[in-house]
Structure 1
Amino acid sequence: MNWAPGRDDGLARSVRLFRAFRQEQSDPHLFYGLLAADSVRQVSRYRDLSGAVVLDVGGGPGYFRDAFHGAGARYYAVDSDLGELSSRGEPQPGTVLGSGMALPVASGTVDLTYSSNVLEHVPEPWRMAEEMVRVTRPGGIAFLSFTSWWSPWGGHETAPWHYLGGERAARRYRRRHGRPPKNDFGRSLFAVRVADALRWARTTPHATLIDARPRYLPGWAAPVVRVPGLREVATWNLALVLRRR
């Protein structure tokens, strides 16, 4: 099953997301609340969430928990950063501190595994992706999204200087701000590319790729993922949807 375009899949949605994104630092509640609600709408195109067991890898401070609970899902989260988990208060029950590259979850126990903008922050992204597939039940869905390294925001707060090299961009940030960036290249930020993601998704023996598209762009922009080179920049953020075999 591929994406079925709907009324809320057009340019107006993309504009709302990008406007909110500009306020990520000043008003994280606005941005992450909107992103979480939008994510649940996206995932619901592939799996009915009512009663579904959802594992969010990199769940963060609870915005996605609220959205998935609102859709009727049983939500659990794994995150390696205690600071992120507790930024809105004490971590909620069902939240586990752990690594996405070695999920503390039994194989084949989750209806939906979900990860939003985490792959570019782990040194072995495809190991994490395989872990997400491992814990998903046969017939279940794995939904992964990440920011492409060559996109305008690939360097996160060091962008657009990452186009000159990630380490160079990080050094420039240190000089200007007197501290390393939160997303420090080679430590907490890594170059993850669309081509590598598609290669993994098409060759993993444990799941079938059912969709790949620009997560934040209008539905009519989906074909850009098929164009080598251009997709690395224009996709911005790639969403992969796989079904566990």
Structure 2
Amino acid sequence: MKLDPYFRKNNHNKLTFAMSYNSSENYILPLSHDEVVHLKCSMVNKMPGYQIDKYANLRVGYTYMFTHEGKKLLFMGQEFGQEREWSEERELDWFLLENHLNRGMLDYVAELLKIYRKYPSLYEFDASWDGFEWVNADDADRSIYSYIRKGSSGKNNILVVLNMTPMRRNNYWVGVPNKGKYKLLLNSDEKRFGGNGGDIPSVINATEGECDNRKYHLEFDLPSYGAAIFVF
């Protein structure tokens, strides 16, 4: 996530690598104290680009973290985009919550947590291929990742689509396993989160037509630095 988007296509595997051992370990995904001290920068200031890009990048990065297999750990202040490194000598920079981008980040993480708690498909199988399925792990040229999280009931599965570049992808196709309705749970580009207001329909009907080696697909405009989560 720290790389300039120009270089991400040549480092696409850095984000897919963890799935090579997701069925052999019980693990935690930590963004811990050690990541935000000793001149390592806060999470938001690790991100490339202008300020608005940094926050958009971080929203996408957090979406990957919370929908990835494994339990999560996020150190204090990073949930609202603390911009200074953490220090035990002062309190967190709560005054930042007066800013739209920081308040939006806090609200976005809150929504991620609500979704995580509500849908067992995001945590039930955390060390098994029973709980994870790639839709497209190889779209390196566009730096887009898509995958499905699955639970034991076979219902309320989660589809995640992540765009890691500042390029908006109009009429983007993503393959899906079933026909029917796919309900949008979260769009990281909404203005309330500090985004540009890129619109994704609240419900999308899967259309017959092969994509990603699947019989059906969804079509929508994928925002720049956009993360979209659907339930089906």
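Bear in mind that the values in this text are calculations on the coordinates, not laboratory data. All values derive from a computational prediction rather than experimental measurement. Cβ atoms are built from the backbone, for glycine too; each structure is taken alone.
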Determine which structure produced the value 1.3 for distance in nm of label points 7 Å out along Cα→Cβ at positions 61 and 101, calculated from the coordinates; the candidates are 1, 2. 2
With helix-only ellipticity at 222 nm (-39500 (n - 2.57) for each DSSP H run of 4 or more, over all residues; to 500) derived from the coordinates and found to be -9500, which of 1, 2 does the value describe? 1
Hey, mean count of other Cβ atoms within 10 Å over residues 13-20 derived from one of 1, 2 reads 15.1; which structure? 1
For mean count of other Cβ atoms within 10 Å over residues 109-116 computed as 23.2, the structure of 1, 2 it came from: 1
